[in-house]
Structure P
Amino acid sequence: MGFQDTPEEWQVTATATPFTGKKTSIRTDDVVMPDGSVARRDYQVHPGSVAVLALDEDGRVLVLRQYRHPVRHKLWEIPAGLLDVPGENPLHAAQRELYEEAHVKAEDWRVLTDVYTTPGGCDEAVRVFLARDLSDAVGERFEVAEEEADMELARVPLQDLVRGVLAGDLHNNCLVVGALSLAAVLAGEGVESLRPAEAPWPARPFEV
């Protein structure tokens, strides 16, 4: 219980936002160090994200393949998306992303893990959900555009994903974290040990 991350905030003597984009921005803070010196830190300000490791009754994970321009790769990923609305309930956002990207719904939802993706240069927090009891969503499929228009969908056995991660063949952060976390859960205390879907998330507080 004592081995855990703890909130802390060092003094900021000056701050600026030299760039503001559509969804994120860049912030520059002058931060007082423990020795009294002041260091400048540049980082991306991010609204936060959710991701969904959707596991079907055959032990397969729903994945999609999408082009990611910054790394010049098509990556296999799990459904994910931004928390577009401040204070948005992350479970609702995850359910929306699963519907929009895969046209799938799930009856059983649990929190698999919470992560900061790149805490040295970005404040993005991601909640990764485990979704089970899958079925096709009703109604018309969500209309996709841009990179999403080229997405491929597949269902892959969990152990194949784990092998791909450890072999260095799969690199998407949420897929890596989600697959290894679920493998650890299944080898340990089981899915019932996971937190409920509405568990508090101090990194991105939300309305229940």
Structure Q
Amino acid sequence: MDLATLTRRAAALASENGARAILGICGEPGAGKTTLADALLRSLRGEYGERSVAHVPMDGFHLADAQLERLGLLDRKGAPETFDPDGYAALLERIAASSGAVVYAPGFERTLEQPIAAAIAVPPEARLVVSEGNYLLLEEPQWAAARSWMREVWYVDTEPSTRIDRLVTRHIQFGKASEQAREWVLRSDEANARLVRATKHRADLVIG
């Protein structure tokens, strides 16, 4: 499915009843979720205006390293239990309400590998908000609560070797040694990928 078709489908979500719509983009680590989201955002902004669409990734709800150390989860960073899904669901509820005010959302600084409070502003004019993350289709109640605020969730399906190569390269770029990067990917990222892969059948659209 080409970008023009995806752009029309995304735009239609926001025009169904005039209310603001949230589109989720899901997929395994390294699948290309952010790449798709960025391309979709550029296309929508080019057609409908810069402030017509906003981008709120799930990554802003990573628990900070201080909390992961306290919980004994630092070596599982990126797994579902290392996020704040209740906070994510609460933010999506605020965004969906579209009260006419700016909604501030946390971002994620990849260089620091830490969430940054209020790094993203969702303008009141935005009729569509795109949010991507690994765990949008998990069945656990707190993740299901976040999913309930999304009009659709699309799943990006990518060949495993491509994903793994991307992830190893990414970890090296952000400071891991080559062997350490590959070990992390095969141990941690791929364990998370198996969880995400099992949710693919719940997607409204599979792209791949």
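What follows is calculated from the coordinates using simple rules that are stated; it is not laboratory data. Note that this is a predicted model, so its numbers are computed, not measured. Cβ atoms are built from the backbone, for glycine too; each structure is taken alone.
Computing FRET efficiency 1/(1 + (r/R0)^6) of positions 86 and 166 (r between Cβ atoms, R0 = 30 Å, to 0.05) for each of P, Q, which one ends up highest? Don't jump to the answer; show the numbers that get you there.
On the way: P: 0.20; Q: 0.50.
Structure Q gives the largest value of FRET efficiency 1/(1 + (r/R0)^6) of positions 86 and 166 (r between Cβ atoms, R0 = 30 Å, to 0.05) among P, Q.
Suppose you compute helix-only ellipticity at 222 nm (-39500 (n - 2.57) for each DSSP H run of 4 or more, over all residues; to 500) for every structure in P, Q: which one lands on -5500?
The structure behind it is P.
Looking across P, Q, the calculation of distance in nm of label points 7 Å out along Cα→Cβ at positions 62 and 94 that yields 1.3 traces back to P. For the set P, Q, ranking by volume of the Cα convex hull per residue in Å³ places P highest. Structures P, Q were compared on relative contact order in percent (Cα under 8 Å, 6 or more apart), and the highest value belongs to Q.
For which of P, Q does mean projected area of the Cα convex hull in nm², for residues 54-117 alone, calculated from the coordinates, equal 4.7? Clearly, the read-out refers to Q.
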